[in-house]
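Visitor: Please go over the structures that come below.
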Structure 1
Amino acid sequence: MSKKLTIALQKGRLEKDAGKLLAAAGYDTSFLENKERKLIFETAEARYLLVKAPDVPTYVYHGVADVGFVGKDVLQEHDKGYFEMLDLGIGKCKFAVASTPEYAELDHKIKRIATKYPKTAEAHFAKKGEMIDIIKIEGSVEIAPVLGLADAIVDIVETGNTLRENGLEVFEDISEISGRLIVNKAAAKLKRDEIFDLIDRLSEVI
């Protein structure tokens, strides 16, 4: 007997692209067109949860969701506790170091780096043998160098328009980012057939 999957979808940046990908793979995602404020949706094949990006790995890790659609940027900030099964090829962007034109990139003093992604920032500068002072910011990180709060930022860059509009430029590319499919470890055994059917169908349309 087929077991219904519970799928956590990252709200916002990936939501629409993930919905299109699932629809192309034959899943009913029509609920995304008129979802209003609802966060849980039932279809014949699956139950869907719309959750904030950082919460997708949490729901999958604890088994509330069997699988999750989430950006690699989120996964780099969260401890492993799931299987990363598939690069979905959606939501493509990159992590980068950006600042004002005056930024002294080659100055090996301890730099103040403003970011929403402290693990990513620390790992990048550690590879270069540089120590940094992390300033965690949840909002508009682009203004931190402009106001003198930080020497530079580590952030996601898509078009670069927001950086340019705030007088910033990219100094270093760190890594490419895209949407990923993650799977709960227990569900990988208990719902193996349903999960690999999902993976196969997605793989055909990516």
Structure 2
Amino acid sequence: MIKIALAKGRVASEAVKLFKEIGIEFSDYDMNRKLILRDSSNQVEIVLVKPSDTPIYVENGVCDCGIVGKDILLEDNPDVYRLFPLNIGKCKMCVCGFKGERIEGRKTITAASKFTNIAKNYFDSLGIKSKLIKLNGSVELAPLLNMSDVIVDIVETGTTLRENGLDVLREIEDIYSVFIVNKASLKMKHSKLKPFMNQLKKLKLGGEK
């Protein structure tokens, strides 16, 4: 059996639809709150986890493979094979702040973010010394309460930013879901994983190769 780690919510829902296109159906996906589900043929099992935990389950071999956001791969750099992008979970990693806030020419900046490694690497690339504040929720509050100059966060529609008087100042990175595989599983279960992966790759893919 192939075990796949999926982030609960939008990515899992889109992935289940993707699997259906290649003949792998989870008919009871929307009918219960189980965290482990098997497809109708008992050949594939999905494990629904917190987005940031997805690569951990794969890295440790609990799951053979997974679908995870590029943001988490950039932030945590897990020891897994990153095989190919998928045309789901698309958004952007951005620097956001009050409209008119300037980044150019700054020597220092205070930024709040869940993605502190991504933020540091970006500001370092611009030659800006950054003070980073780690926040896991409602990061938009930081500039509103004068705790930071800007935030670094994922932006999909920008609605939350606009409703709080903030705007995208810089786009850092395109974010999308990536198919990852446990290194040992790719060798031990290659005969089972290869057909599954090939079927996924035949679908319309997005992101970078």
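Derivation of every value follows stated rules applied to the coordinates shown; laboratory data play no part. Everything numeric here is computed off the predicted structure, so don't read it as measured data. Cβ atoms are built from the backbone, for glycine too; each structure is taken alone.
Visitor: Suppose you compute distance in nm of label points 7 Å out along Cα→Cβ at positions 95 and 191 for every structure in 1, 2: which one lands on 5.3?
Guide: Of the options listed, only 2 reproduces it.
Visitor: Still on this model: Supply the structure label, taken from 1, 2, corresponding to distance in nm of label points 7 Å out along Cα→Cβ at positions 87 and 183 with the calculated value 3.3.
Guide: 2
Visitor: Cα extents along the principal axes in Å was computed and gave 62, 33, 29; which structure, 1, 2, did it come from?
Guide: Computing Cα extents along the principal axes in Å on every structure in 1, 2 gives 62, 33, 29 only for 1.
Visitor: Using distance in nm of label points 7 Å out along Cα→Cβ at positions 23 and 159, single out the structure from 1, 2 with the greatest value.
Guide: 2
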